[in-house]
1. Have a look at P, Q, R and say which one yields 21.9 for mean count of other Cβ atoms within 10 Å over residues 547-554, as calculated.
2. Taking helix-only ellipticity at 222 nm (-39500 (n - 2.57) for each DSSP H run of 4 or more, over all residues; to 500) from the coordinates of each of P, Q, R, which one would give -25000?
3. Figure out for me which of the structures P, Q, R the number 12 belongs to, where relative contact order in percent (Cα under 8 Å, 6 or more apart) was derived from the coordinates.
4. Using mean projected area of the Cα convex hull in nm² as the calculated read-out, with 34.7 as its value, let me know the right label among P, Q, R.
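Read the figures in this text as sums done on the coordinates, not as results from a lab. Quick caveat, the model's predicted, so the values are computed rather than measured. Cβ atoms are built from the backbone, for glycine too; each structure is taken alone.
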Structure P
Amino acid sequence: MPSLLDIGISGLFSNQAALNTASHNISNANTEGFSRQRVSQLPQNPQFITGNYFGSGVEVGQVIRLFDQTHQLEIQAATASFMSLEAYLAEAGRVDGLLADSQNGLDTAIQSFFSALQDVVNDPSSIAGREVFLGQANNLINRFGSIHAQLNSQLNQINKSIDTIAEEVSSLGQSIARLNAEIVGSPGDPPPDLLDKRDLAVVRLSELVSVQTITQDDDSLTVFIGSGQSLVIGNRSSNLVASNSSSDPKTRILSLQSGNSSIEITNNLNGGQLGGLLNVVNEIISPAFNTLGRVAVAVADSFNQQSRLGLDFNGDLGGDFFTDINDATLSAGRVGASSNNTGTANLSINIDDLSQLGDSDFTLFLQGGNYQLVDQTTNVVVATFAPPGAVPANVAIAGTGISIDFISGAGVNGDAFNIQPVRNFSRDFSVAISNVNQIATASPIRAERALTNVGSGIVQSVSITDTSTVQFTGVANDLNPPISIVFDAPPGVAGEFSIFDISGAIPVLIAGGISGYIPNQDNDMLALAGAPFNAFGYEISLAGEPQPGDSFDFTYNINGTGNNENAALLGELQQLAVLDNGSSNFQQAFSRIIGRVGISTQTAQIQRDAAESILFQSKERRESLSGVNLDEEAANLLKFQQAYQASAEIISVARTLFQTVLNAVQ
């Protein structure tokens, strides 16, 4: 017959274990990641006596962790998604505020610059107006530089965060590996508290980067990050290491290192704070840098080209107003050679066509004897070409607006170059003139209609296209030669007009009997005259109906300080669509990046709020099973206390009965 004392003692021990577990649950009610526990109680094997089975008490089966792996996986995924969007939104919001600032943004600076230019157009001889305009030009440069500097500062902070996160990922990986070793090495069933600690470490890891986990047969946990790269296997963990790109010190790459092996996984990482920061750099900050630089290139080059076609206050042909976009130093700075290159190729990048210039950076590879140019935004190969047979050589890249100068040396298969055509120009360009007298406001050609003309012919315009021709450079501060267009016959009659050189006291005929003039519409006179006049670097447009003997003189605009023709053309650049294949002016191009950043920020806000709701629901589902309910645990304490007391009473009864037996035999 089973011992009454043994039965009581078994109940005492099992209910004590249940009381301890309930107390443990209550003590950890506010412990993050804790899963409530239960003691499973099993009847001891009965004893067969005289044809019957008699119970022999109770025993503790195991301490069970109330836990569902599905809930854990949901929380991991929801945490990675929420933290990624949270990090993305914070950084995107900073860029949005910077670019869209109505007071300190670029749009205001461009508007102020052209408003000051309009004052010069209205009074080109005003020194005060010129001073204000030059000041606004420097303000515009400073605004470009300031926005670039703030973006650069934000990028540096993000890179530091990436470095810190990489260290935290490595540390958590090591912690999970140590917990794996403790769990596998523990006798019996896995310790619930160690399992909770490991799951909490995985959730912490999910805050940093998206993770996937697999529980092995020995209860160890294998942890993968990115698209399946193993961070933890058993009691071994790899390190996530952040470092500078071999061709761009501003770009962080991330590698998994284990022992002497290392594999770059930057493009495979997603989710968590790390994924959010990598996304915001690729989708927001890099395009913002490049759009800012592209607008700066457009402003500088458009202004320089028109400035070269004008005449300054000193009577000299105009020069560059801003830094030359293809300055040799700047062109060379657009290329970063990989530190792993073994070849000697030395490259630079020229900007050839503003309308085709985009916001993308490129990677140039030499593989299989051919160069491939890859758009880093779309990851599409935009050009494939053989290395030039001899250097120096220039290779134009169709559809990109750039060309590659191969200056010296030769590449070797495996060489790579990071190409950033516009990224840093907003930082590097400046005002090239130092004196207000150098502002080229006037046209270099003065047109005069003879007072003796009897017809209705007028000079519609004189357009300057190239001041590097001999007509402008052959004789200092003079047109070479100054010319007069004289009508010999009425329009419509063969041989209507002639062209004379009027550099001397007596005009000299240089072309006569020219036909093709159509009255009362614009006529390009030098184009009608043909070669060599159509290559003079300027064009004369006459309209109306001139009569025989009417003449028009075109000379160098000496002392043309009151002329504003070139200043007016400079002012028209504000509305000129020179970007995006002729569809955007400066402000429109920059407004597009403001719009894209604003939409991305708004979308991230909506997605972040949704992700937060999903994370909350995931945690609630876990808490419904694994969370500690204090009311329930209090009821359990009372129940197990009563059972404990009843078991103690059994022992007391057994003692009394035993004493009765002893007394009976004395």
Structure Q
Amino acid sequence: MRNGVSLAVATERNTAESAATARNIGVGLGVAAVVFTLSYANGGIDPTTQAYAGITAWWLLGLGAATGFAATRFGTGRLTGAAVALLSGFALWVLISMRWASDAERAFKQFDQVALYVAVLVIAIVLARIVSAEILVGGVALALSGIACVALVSRFFPSVFGPEAGAALLPTLYTRLSFPVGYWNGLAIEVALAYPLLLAVMTSQRSRALRAVAALPLPVIAAVMYLASSRGAFVAAAIGMLGFLVLTPRRWSAAAAIAVAGFGSVAAVAAFRHKLALVNGKMDTAIGVSQGHRAALMIGAACVVGALLWLGLDELGRRLPSPPRSVGVAAAVIAAVLAIGAIVASHPVRKFDQFRTVQAHGLKPSTFVQTHLLASSGSGRWQFWGAAISEFRAHPLNGGGAGSYYAWWLQHGSIPFFTTSAHSVYLETLAELGIVGFLLLLGFVVVAVTGAIRSAWFLKRPEIAAAAACGIAFFVAAAYDWVWQLAGVAIVGVGMLGVALGARASTRQLSRNRISVVRPALAIVAVGAVIAQFVLLAAGIHLRNSQASVRAGDMDRARTQALAAKGIEPWATAPYVQLALIAETEKQYGLAEQWIREAVDRSPRDWALWWSAARIEREWGNVDQAKRDLAEAKRLHPHSELFSS
């Protein structure tokens, strides 16, 4: 009888373990698929793509709230709750700013974007309390490694994916690797975030084979960062690896893994020596194709050698005793002294002066990728940041409204350079949302990072240290580049902080009464967020249908679809512009003038609307009004080449 009971218990335990393993694999692959898919779709920058992701995320949260999925198992720590509240408050402030924003359409798009990040943060916290953090870290590492491989294949074997998207409009996309994210710095920074995650797997207690496999992508990631010529990516990689080294309990193993990553970087860069055609994107030539194939073999060999090297070092390290603490302190002091010496030797004052200077023609196209990595120019960032500060000074409390920096820069920018972003989420938030929005965003980052660090120190697990380091590296990179707008990149940084926050279970469990309040509240919020995402999605679909109908010559359907978009999103300018273009095509200039004025009323600081109004007025014969509209367009965008003659 006892044997039968024991057998039944063992069978039940094995079944439970098998189910847990299948669940973990499913969650890990699901996380990898989401990150990869959103990143592959041009970094998730398109509002329609973000809307699809937002609807899915909030639907999952709403379903979980409605069914009470494991509600009694989750408590909310102070830092975790504060982080969610601050990011939610930031999203709400973005939505409120539609009241004073110069372009409500842009403001609403930003709200949907931040709402997506709120959902990602909450989902990451919840998942970290259901499955092991190493599953989530491994899934994201797999996705980022896959993106790096796709990017490199697109350069080495261009026929696989075809010409890079946007290369015809922006020739530098050929020179600097940007596929599939669509922006070179965005691609490079995203794959750089994989470093601490891969280091965590390499130094974990998992199987030797898996630890060795984690070392395989290191040269690929370094190659992508080099071909993208992204200085910001190397900074993000250094911060991520340093953060992991500080937070992980296995610092000597981490240091050895970082050394292997350094070997991979050197090997990757060496593979591009004397391959200028490949590096500078001349893949339409025979020499470019030949160099790509040779570089692929060299980097593939570097991946295998790096994995074998780590396998040997890892095995040796596990057999040898750890050096005493004094040796580690001495090594840290020596590294700090060398770093300070290197900074002093680089003439930082002169570098800073060069950073503030815009060098229009300082780099030769034939060697751009190589020389840009060593250049000190900020590529206009100093000027972008200065414009953000000037907008903040004009509206210190609430800013110019979400999405207003675009118009402010075009009118007040100090250099003739087109940009829609301040290249710093913090300064752009200060400009657009004032001190209130800035404090909400900064408060979220500080609280979330503090909570992630506390989790890493308390739990003493490499995967938690990696998640915290990854999130920190992202939010540092967001200070000097516009990766916040790339949803495929941002969900990695926000999600990893959420994993670190959620991995440390709260000692305060929710009471039954609080659960009964939180569940319906979350369900209601989820429904509202889904509706907001659906508004943007539906309006975008109708607008694209209208544009397709114009190209097909079906003006009646084009008008119907544009009117539908207007009805769904009446505050947006795009439907009115589309209706104006339809009327203009049909030579109904009076009607076209009415529609374009409706658009101008909704976004009076958009120079392109005044330019369109001037064109319609001229075609209608109202020359004087066309001149006034043209003058206003020029006032709002004085650096445009359209007004050079």
Structure R
Amino acid sequence: MLVAMAMLTGMWSSPVLGQQDDPGVIIEEPIPEIPRRIPPPDGLELPHELRESVLRRLRDYEDRLWEIELQPRAADIGALVKAVAFAVENGEFWEEKQFALAGRFLDLADDRYEALVAGGELPWTNQRGLLVRGYRSRIDDSYQPFGLEIPEDLDLSGPVPLLVWLHGRGDKITDLHFIQRCMERSQALGGHVAEQQDAIILHPFGRHCVGWKHAGEIDVFEAIERVSEEYPVDPAKIALAGFSMGGAGPWHIGAHYRDRFCAVHAGAGFAETARYNRLTPDIYPPEWEQTLWKVYDTPNYVRNFLNGPVLAYSGENDKQKQAADLMEEALADVGHDLRHLVGPGMGHKYDEASAGEIWSWLNEAWEAGNPDDPAEVVLQTPTLRYAKHHWLRLAGLGKHWENAEAVGRWDREAKRITVDTQNVTALDIVAPGGIDLDGYSLVIDGNELASTATGFPIGGLAATRDGGTWSWGERKGVRKRPGIQGPIDDAFLDRFIVVPPESDPTEPLLARWVDFERRHFAKRWKELLRGELIEEEAYSLDARDIEESHLVLWGDPVSNPMIAEVVDRLPIEWGRDEFVFRGKTWSTENHVPVFIFPNPVNPDRYVVINSGLTFREAHDRTNSLQNPKLPDWAVIDLRRLPDAEAPGEIVDAGFFDESWE
């Protein structure tokens, strides 16, 4: 989808809808806009003449980007143009000296565009030193930037190591300012390794300021994929590191995807929610929200760090030393001694000696590499979203959101794989590198599943547990499985399409709420997640949309034809005056259901009913609170207006079971 250049205008409100019978609820008034926290809303407006010049140049790029969008290097231009467009639209200039960045980056876009359409050499693709490039995200078709450090003397004729460096929090470091920083200074390890000649350093953007969660988490892997297409990155020598908010990223991303990295280094940051925010049981949020802390709280995945090297750093006087201390305790509980460097006398920054020691450690990890078929794999997770490590994948849990573990051992000589599990009901063995599993036996929890030679190559094995007995085969029926397990926010980690209602819902309160919440989602996605929602009318959805995308459906069966098409196959009885959900009856006059469910038309994708991101502006004050706030389903009372905390009064909420019931 092309970057929209039009300015945001208008009120967030429906037309006057009349008076609700309840005298305490007035619906003539629009729902008040929720002030954004990040990026700060107090930006400066460009001077009139400069603004008109910039807008004219941006309009020119609408056609230009459309003309080149299928070319792989188009994103190197689109990321620059989008950075300027969003800065102008969202008011993201905070000092007058920043005004010049708009022209500077459009000039750079012009240079790249002219080289691309000329069909000759593309100078920036061979550039060394500091540069910025881009990719187009699968999630929302947005152009996203990333920074690179390409050492002058690094030999690119063969595979090279890659350091993925995650930046810290910067409320004002939106695309434009991120690009400026990446082009002007080395940032990894506090700038102490600017002269290194050992590896390419990748600086993902992370969708600005979401703590490397949500789409910011996926940004890391989309950027790695794009860099690996352009440069000879050795997939066995990719290390993950960062500091501050960027240190929180290696804790949770490193734990979730430990098999993707040969080493994980976390500097400062945070590793969980409750202790970091000094929450005590008397002020805990609802139980479902406490459960959802497990999505990102690293101690729930601590055993995954047993699979490879991990190193923590803290300044001696830094209050964020708390995260490394906590992880040191958690790893000690599973028999691992965390290597934790402490910078003497340091606050929230690196000292030169520690940075040098960390770089030496990274070189050791690059030298050792990351095997794709280790003899032993340790896996821990409370959710099927993060249920794979190398060749072992959990495909079913006895109970979601409770601790699940598996330890797999691969004996090549005996052609035997042994797995010991806890709270696991299905698993897969995914052979790396074309290894043939024909003739292998599988022993799970003492149950031996003998295999006979089939005479043809086998690339994977699947087993399920019924009671205490394991047998060959995959689980049958509609069940939670990796990628289709909830909660609501899980839909926004992959490609999704928003489907608006074609008319106002029957009830005025619902009509006003749907209009507000849908627009709020779009505004928040643009300002915080740095993209624009893909939106399609129900009638224009095609087979490819259904196959590739989750669908976010707004309204009710009366107002949205797509809801009407699938409602009989959803876990709800939805009439004009009331709906029955989870065994309870609710009036449509002042209640709305929100939930996630496998799409009845394509169970490999979700439908989301009436919800966008569930964390809101109040949670942006600290990245540690930018966690999912609603589980698989909820019922919202519309008589409380949406605000920075919630979309209304949440009167009931919970999780579907493993069978989506």
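1. Of the structures listed, the value fits R.
2. Going through each structure in turn, the value belongs to Q.
3. R
4. Q
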